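Student: The data blocks that follow each hold one structure.
Quick note: the coordinates plus some simple rules give every number you see, no bench work behind them. Since this is a predicted model, take the numbers as computed values, not measurements.
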Structure 1
Amino acid sequence: MLTFEQKLEIIESFPELERRDVSLGRVNFQYNDSVKEKKNVVYHLHPNGNGYVYAGELEGYPTDDKGFVNIRDFNEAELHSIVENAIFSLSEEGQPKPEEETWINREKQTLQLIHEDEAWTIYAGNNLVDSFGSHEDAALYLKDEGFRLQRN
């Protein structure tokens, strides 16, 4: 098991993280450029070696109900990897690219259907037309309005 000091050294090797000392000698590290509401990457790192890393956006880690993984028994490679992956998952680059479709009608007008932030949104140029909870609902709306999916 890594010591508190060793864990601090690994975590502090990420310049994008900002250290925040909290109560009882514990330390948080925040990623202030996060595109999500979540900013804490490392939470309550304690001098006894216990602590948590946010892995709510990552697969393959057993997380608690807030998305954190206990890192008490992590080795150097495991700790470095999870912190690096956590930062990436909260960065702009780590976000899934929106799925996009072009729909066209008989008058050759086009609308864009884009999957973003768990919704399917229809745009006419830069103007928002409507937003739906599922692709099926958005496609039904477009078909009802006389549009069909444009094939490339």
Structure 2
Amino acid sequence: MTRTTVRRASIQDLDRLVPLFDAYRQFYGQQSDLIVARQFLSDRLVRNESVVLIAEDCAGSAIGFVQLYPTFLSILAAPMYVLSDLFVIPMVRRRGVGTRLLVSAAETARMAGAVRLELATAITNISAQKLYEALGWQRDEFYQYGLSL
């Protein structure tokens, strides 16, 4: 297991997060665009619209991140978080970094009073699905729909 520190990112981490976020977007088929990545992350951090946790190795290099969005679960009339983005650089995958990020995300949401943490992943992302299930995440019985606007 890679020795990893996970902490809440701030705007001061933007330069280190941008390449990771850009690589994450490329993984899902987007063209590399560091300007878009920078502006999007900057807006989320400055406006306090999301929580970004950054994983660092023992040398302090950024090796992964997770982004959470606070929202509400109407049925339970309670706060929840959506785990929107999870990324670990390829050279340290399968070394516990993703696990550390997911555990830290759950703790962050719990400490904020959330009753649930949800995520969606590509049907083809089998390795991520195995990780989620190993950590106790359960696939639900709902279909996810989208409407492009």
Structure 3
Amino acid sequence: MARGPVRELELLDERGVEQAADAVEQLTKFLRAHPTPTTHVQLVPESPNEVTKIVVPSVAFGFFVDVLAELANGNAVTVAPVHAELTTQQAADILNVSRPYLVKLLDEREIPYRRVGNRRKVLLADLLDYKSRDEAMRRQIADELTQQAQEIGLTY
């Protein structure tokens, strides 16, 4: 796993999925029972002589639980800071579209970008903003279609 502005995690094997699911269950129960701004964590190696204690903001710990939950569901996870600049391929992967379609969105100014040499770079924050707008528009269209279907008496 490479370190950098975008970090991609590999899929877990069956044992890893089970461990992640168990951890999510236990950590979720703990966080619900102890809603505090920080969480104290003890890291215990197999030989418990060297216990390391750390304090983690509960928000960050919650993100950790979210990552584990996605891994437990068999999903790959990418962690990136909001200010990260993405390649067009990375951006397309996040939107689950082809790179040529993403380039079309960029050319149509649907998503802001900047050029670095002959390459386009997209801010993750701008990409997530577009994704949110697109999902809201899709929900609105689906709601309108549902309402129209109900008005004319269509049942499914």
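Student: On Kirkwood radius over Cα pairs in Å, which of the structures labelled 1, 2, 3 is highest?
Tutor: Numbers: 1: 18.1; 2: 16.1; 3: 19.3.
Comparing 1, 2, 3 by Kirkwood radius over Cα pairs in Å, the maximum is at 3.
Student: A value of -6500 was computed for helix-only ellipticity at 222 nm (-39500 (n - 2.57) for each DSSP H run of 4 or more, over all residues; to 500); which of 1, 2, 3 is the source structure? Could the numbers behind the result be given before it?
Tutor: Values: 1: -6500; 2: -11000; 3: -17000.
Attributed to the structure labelled 1.
Student: When Cα extents along the principal axes in Å, for residues 34-113 alone is calculated, the result is 41, 30, 17; to which of the structures 1, 2, 3 does this value belong?
Tutor: Values: 1: 69, 22, 19; 2: 41, 30, 17; 3: 58, 26, 21.
Label of the source structure: 2.
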